[in-house]
1. Given a value of 20.6 for mean count of other Cβ atoms within 10 Å over residues 8-15, calculated from one of I, II, III, which structure does it belong to?
2. One of I, II, III was used to calculate distance in nm of label points 7 Å out along Cα→Cβ at positions 96 and 256, giving 2.2; which?
3. For Rg/Rh (Cα atoms, Kirkwood Rh), for residues 16-111 alone, the calculated result is 0.95, so let me know which of I, II, III that is.
Structure I
Amino acid sequence: MAKVVLTDYVWDSLDVERTTLDGLATLVALRTKTPAEFLPEAADCDALLNTYAGPITAEVMKQMPRCRIIARYGIGVDTIDLEAATAAGIIVTNNPTYCIDEVAEHTMALLLACARKVPFYERHVRGGRWELPPGKPMFRLAGRTLGLVGFGNIARAVAVRAAAFGLRILYYDPFVQPGQFPAPGEKHELAALLRESDFVSVHPPLSPETRGMMNDTTFAQMKPTAFLINCARGPIVDTAALVRALDAGRIAGCALDTTDPEPLPDSHPLRGRDNVILTPHAAWYSEQAMVGLQAGAPSEVRRVLTGQWPVNVVNRAVKGKNRAGI
């Protein structure tokens, strides 16, 4: 029997994992945050299931000499050193499709909340005020411009939804060619997109190139009436630069489902502002998404343990030279 270690999880039952791995592996389920906490059990594992615990570096992988696969439950793999995994012969998988609709819907919810100032008015009404003027100015969505930074699966789903509201769609993505996908959108360079957009929604993966890409320079290129939306990864936005942009009135406001750090401390300057909307990294969640989330990673582990090539391999260069011999 193989040994599969689950570093951490946020759901109530492990029935899916146990059923998926039944007859193939013993499951050791942990609730850890760091490699130092999970390595005592993972040192002799054949597979690692991973949610948030990390980072999983080259040094961590050296201490798991039998590990054949690291299977992430989520989409992002920025906490895993992919080059080191490939060099070590470890397959890395993710789960890229389980919450596309949910994150696209949450992005639109935040965009609408910014446009119609829903949280602002709701707080005023709860406080006993029933007034329109404090929320002025507001503008109809039809005819305004949404700029999407990154044009992957989620961003394209946002584009379809936003176009239904009459928004003009621009996108910036160096890896996507004009007309490559049927989703609405005009390709622009980043600076041009920022200058023209009334809403800027960021959707790239977190990488060394995208970390902090929304910074003092990019905020200075945005309209002073524009809103920033982030349902991707917190570190894509330079938080200190965002605070400076809000303080200086260089942008009108922001709506963030992901932040850096996460969670924000109670005293953080982004809290308590009328023009900042915060949600607790909840964009991915729905009951349906939860089913897809929980099933994805253990299914990939099962494939590897039975000699099959996984479906969602991130480090494809590992094929043919991995520890699993696939």
Structure II
Amino acid sequence: MSHILVTGAQGFVGQALVQRLLADGLGGRPVERLTALDLAFPAPPSDSRVCQIAGSIADPALYREACNRPVDAVFHLASVPGGAAEQNYELGRSINLEATLGLLETMRNQARPPRFVFASSVAVYGADLPQYVDAQTQPAPGLTYGAHKLIGEILVADASRRGWVVGCSLRVPGVVARPGDGAGLISAYMSRLFWCLAAGEPITVPVGPHGTSWWISVGACVDNLLLAATLPAARLNPQRCYQMPAAWLSVAEVVDALAQRFGPQCRELVRYAPNPQVERLFAAYPELDTHEAEALGFAHDGSAEQLVERAIAPGR
């Protein structure tokens, strides 16, 4: 691919994706130019193929500048996370909804439709999940963030139907282990659990030990994003949307896997202080069936132990 655009390039998943694209290319072809969009960048790029454009994607001029040169593939990762989007509706709408539509409309002017991978979210399902989630489960967002992501999926499918893009949306589960305190993320405890126990530090989690979630390492997440950009369009379903496979694990199972990696004392470092709202939104996930996505090659880490290894050492 000669020119690739990554929005949200400075984020947790974005950084890992950019590194992989520069190192391995896409679909067996090296990257000639990579345009990275985000609010700010801490330093100039170390690779001459990278063009950084800093600013809010809510400004149409930003992504129009990025598309001055025809784009072969777009990875649209930029978003305002769930908690922050609930607190600031206007910001969430402008980034999570309006910028997605604007970016897709910009693609309609290209001579050849680019591949367009949209990072949707499991937030589209809402909190009141059935006992089993599969490809037939109907979304029912419980947060504005989830509602905007669901609309984004429909926009990607419609833009694909119109021939503007060759799109694919992936509903991303809890990606670990995100560094930092996870400001704006209600589910930040999922990543903090890894780093605190790896460092031998205590942590209080807002869910009980038997709360279940869908987990994936950043490395496995990037694997799936790259695959979505290279699958033959004829193999994609009419909705152009798939649930990204994820490991269905309780917090206790993840703690046990961390204890195997860093020692049994890890279990004593975890204090459980369940918050009913957080449990309802993020720790009451049922078993997940992603056989449709897996048939195309999408995959999760495989086990709690492999999840820990890839989350702690994402380059593996």
Structure III
Amino acid sequence: MSRIFMKVVVNPASAGGKTREQWPMIAGVAEGLGITLDPVFTEGPGHATELTREALRAGHQTIVVVGGDGSVHEVVNGFFESDRPLNPSAALGMIARGTGCDFIRTLNMPKSVGQALQALRDGPEHVIDLCRCDYIRHDGSSGRRYFANVGGVGIGGATVERVNQTSKRFGGWFSFMAGALLTLLTYEGKEVEIVLDGNRTLSGRYHGVIVANGRYFGGGMKIAPDAALDDGLLNVILLGDLTRSEVFSNFLRIYRGTHGSHPKVQLLTAREVTVKTDDATCLLDLDGEQPGRADACFTVVPNAIKVISPLPARSRADSHGATET
């Protein structure tokens, strides 16, 4: 078997800092599988985006990110510059080392380091969609980011803000569960206007507007059970003005993906979702990152990036437009 060389963007602070300590082990496992990893290490927020762009400009065809969903988010943005792909033929690979590791669930990528490396070595490439989000940064300026998994405004952004300000040493599921429950104790719904594909408008008080490309977020919550990564659509989950008792009595249903039957929850699809509000505390969540607030516009970018994963994304290419399920 010929040896494979891979450029790797490593977040050494991921997995509670264990990635830094365990990197020699990860590299050793790769060598045993016939893979030589050529790593660059991030030094702070946003650095993974810069390192990815440098690697793509240098001609690397595969960029493997070692870290969590936040690291994947930064690397995905590194595939683009001035809204253009730096190298359309380049592919993204993942070795999940973070808190939630939700994106790999939809991709069917294993979390085990050894199995993930085997999947990167043997797995096929698949072309998937991304979502582009235009939003307001905390300083009031306009921002734009791409995301691969799940974004939204409202309670998700408030939860991410809380989780990112607290320790994650007890693991992803506990951190997100604790953060979500604590947020629910104080969170009040926001008055928003939601426009789907420019021709359908909904308005009222909502706990959250969630825009999903993948199926999972929040450390294993199956928020968009019907989402597919390659269907040219965004799954939109509207959480209405839920009472605290309704939230707590239905909280675990989100992990099972059965929350769609609740009368105050709507599951829709669209290619573009705009969320407008006069409330500056309506925070944004993009792949577990909290870069700003609404107003926000989410737009699907079909066939945007190649990923290496063992199983193809489940296609729903026969779906069209903004529909309610």
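1. The correct label is II.
2. On the way: I: 2.8; II: 3.4; III: 2.2.
Value 2.2 for distance in nm of label points 7 Å out along Cα→Cβ at positions 96 and 256 corresponds to III out of I, II, III.
3. Numbers: I: 1.03; II: 0.98; III: 0.95.
Computing Rg/Rh (Cα atoms, Kirkwood Rh), for residues 16-111 alone on every structure in I, II, III gives 0.95 only for III.
Values quoted throughout were computed directly from the atomic coordinates according to the rules given, and no laboratory measurement underlies them. Keep in mind it's a predicted model, so treat the numbers as computed, not measured. Cβ atoms are built from the backbone, for glycine too; each structure is taken alone.
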